[in-house]
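Listed below are the structures to be examined.
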Structure P
């Protein structure tokens, strides 16, 4: 997973949170646009895991388990998998939800981490732990915070709201 995430940093992507109508399953926004969740989605696609399909199917069967922030009355396969709060619910329901920690050793390559970028507010973000570390041993994160996908030492820069492990070694988790 870490390798797939690092591949995302090699492609220029303009930060764009626009709503797009995309094919289903296997749909994607234009390759040179995207947000933080698109780094996750595209990395899993590189492993043969289609989060668009998996999140949509889970939302169809358990819609009430997902946040109602957007006033939707039914799932939308064009956007639901691109929303960090929905990914957090999905990874909690179908992956391993791990304790939040300030210990760098608690994070393994391929783990997913979500943050709140606004103290006391609600600006969700998500990234993937890489197998590379900073000089002080903190795992580097692949994410898109507005400058396109990049590898950065930012794991503890914001409030961590989730820590997940998903799909490790199993193409159909």
Structure Q
């Protein structure tokens, strides 16, 4: 649990979306700044963001710290690995087979005002536990440069490095996996 506050994780709702979009924008702009150039940050918006399918599926969560939304993220039983509603060429809505395929950890964002207070770590552990309870034995995610240290500390390993340039400047990403 983060020090200095009460943490609550709950399913995201449609009414949360305006605040989640604000957090996503603040996270992309603020937390990526130490890892990406200004051009790459602009470019990353083409492949990062809100995926409303996760909210509809009930697998997207809000993290509140002392009653304030501090972050969001989720997991998915669908094949899409990363990207928002607006991301072209990334959508693959078919359901995964938990016997043979890893679940996906998706769209993890922390409000920069709450960075390094355990929000991301708690949310990641929550998503892994729910995926494990649904029969998945592994999870995969596409990690940003800013997110990779958290994921590595949580036991994820890089299985592939890519650059996504659909937004203009190439954005480095790492496909990462963890056995549950």
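Things worth noting here:
- For 24 (relative contact order in percent (Cα under 8 Å, 6 or more apart), calculated) the corresponding structure among P, Q: Q
- Comparison of P, Q by mean projected area of the Cα convex hull in nm², for residues 10-57 alone - largest value held by: Q
- Structure from which 1.5 was derived, distance in nm of label points 7 Å out along Cα→Cβ at positions 26 and 50, options P, Q: Q
Laboratory data are not the source of any read-out in this text; all were calculated from the coordinates shown. This is a predicted model, so every value here is computed, not measured. Cβ atoms are built from the backbone, for glycine too; each structure is taken alone.
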